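Trainee: Structures are listed in the sections that come next.
Computed from the coordinates by the stated procedures, all read-outs in this text should not be read as laboratory data. Please read these numbers as outputs of a predicted model, since none were measured by experiment. Cβ atoms are built from the backbone, for glycine too; each structure is taken alone.
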Structure P
Amino acid sequence: MSIEEKSLYTLIFLEEIKSLLGIDDREDRLVKFCLITSTMTIEQHCKRKLLKKQFFEVVKFFEDFLPLREYPVRKISATF
């Protein structure tokens, strides 16, 4: 996996989709365009970002309720 592939904004890795579809390196530009476009279209339709990211937020805790701006949450790390 190259650095360029890691920086692509897609829901699936370039090499993975190429192996699934049986596409060789000659079609990289077209596959990259389709992956990025489809990822952004899906996010626009869902009205949210789907890619994993780290998010830092200071929140106030209300009894059993923790209001967060981003969801779904995989892990919460707290420092006091």
Structure Q
Amino acid sequence: MKDKSLEIMLMAVFGITGLTITMMAWLWPAMEAQRIMATLAGLGGILTAVYKYVGLRKLARQGDERIAVRVEASEKQ
């Protein structure tokens, strides 16, 4: 089983950062070239977060398999 805590933290950080950069680019007055570059950077963060989310969903679906295990014990004399 893989530890997913780092993936979840990275997904949150990239998503929040991407949204913040995109919002600031459109709320603050800026030149068009600066606004476009900031929007592309924010979009990159958002897309990275979506990519991590899809990867985590695939891991969650793969881990749903249950395997029946039979255990036998014998007495030692």
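Trainee: So relative contact order in percent (Cα under 8 Å, 6 or more apart), computed for just one structure, reads 23; which one of P, Q is that?
Mentor: Working through the options, I get structure P.
Trainee: The value -25000 for helix-only ellipticity at 222 nm (-39500 (n - 2.57) for each DSSP H run of 4 or more, over all residues; to 500) was derived from one model only; which of P, Q is it?
Mentor: Checking each candidate, the match is Q.
Trainee: Still on this structure: Work out the source of 0.80 here, i.e. which of P, Q gives that when FRET efficiency 1/(1 + (r/R0)^6) of positions 19 and 59 (r between Cβ atoms, R0 = 30 Å, to 0.05) is computed.
Mentor: The structure behind it is Q.
Trainee: To test your reading of the models, identify which of P, Q gives -0.56, -1.13 for log10 I(q)/I(0) by the Debye sum over Cα atoms at q = 0.13, 0.27 Å⁻¹ when calculated. Before the final figure, lay out the partial values.
Mentor: On the way: P: -0.58, -1.33; Q: -0.56, -1.13.
Traced to structure Q.
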